[in-house]
Structure I
Amino acid sequence: MGQWYRVVEAEKLPPGKGGEFIAGERIVALFNVDGQFYALDGICPHQGGPLGKGTLTGSVVTCPWHGFQFDVRTGQHQISRTLVQPTFPTKVEDGAVWVELPS
């Protein structure tokens, strides 16, 4: 079991938006897809781009540096089936979004 971190007030991340946040000592990319929150490791595996600053289209985020695309629900890269970005559980509690990171 991991540790839960309070990341942001849910109302500050409306549907269709994402952001880059710090949880513990990790950069997390957090996205709101139709009212459901999804968290990914915030560092793109290509060259370290900021996934949380990417463009969200439906459930796919595009890294702003070089265009790598990942489904935020699963972490699956949109071209390479062998490349999967780590995802983290989320929950909304007391109006805030929480992310669980491995211990």
Structure II
Amino acid sequence: MPSGAWQLELCRAIKDRIAVELTYEDDRLPRTYLPHAVYHSTKDNICVSGTQTSDPNKSPPEINPVPRNFDLERIRLVVATGVKFTPDPRFDRFDPRYKNGIICSV
């Protein structure tokens, strides 16, 4: 699916503060992810920034919340879970990574 579809899905999840299941590149299982911003990166890509709360693809599975960014072109699937989240206080919309523009954010 084109990254534009992921952009719409992720912006919807950000607006509603809904966790998503995100499958990236060669993941066998979806990660649980709390999207906080979709933005234009300094490398002219569209990316999503947020908090990954689980990654069952790691051995042992990663379950600690960790800030993660993903390139939308490399996302294979995004599914809204319906589970609400509270924004991570570490998110800073004035971080230099967002200097090329935020498309949507919490």
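FYI, it's all coordinate maths here, none of it is from the lab. Computed from a predicted structure; not experimentally measured. Cβ atoms are built from the backbone, for glycine too; each structure is taken alone.
Looking across I, II, the calculation of helix-only ellipticity at 222 nm (-39500 (n - 2.57) for each DSSP H run of 4 or more, over all residues; to 500) that yields 0 traces back to I.
Where does the value 3.4 come from, among I, II, when distance in nm of label points 7 Å out along Cα→Cβ at positions 18 and 42 is the thing being computed? It must be structure II, since only it matches.
Could you tell me which structure in I, II was used to calculate mean count of other Cβ atoms within 10 Å over residues 10-17 as 18.5?
Details: I: 12.6; II: 18.5.
Derived from II, not from the others.
Calculating relative contact order in percent (Cα under 8 Å, 6 or more apart) for structures I, II picks out II as the one with the greatest value. Identify the structure, out of I, II, from whose coordinates distance in nm of label points 7 Å out along Cα→Cβ at positions 50 and 82 was calculated to give 1.7. So the calculation was done on II.
Computed over structures I, II, mean count of other Cβ atoms within 10 Å over residues 26-33 reaches its largest value in I.
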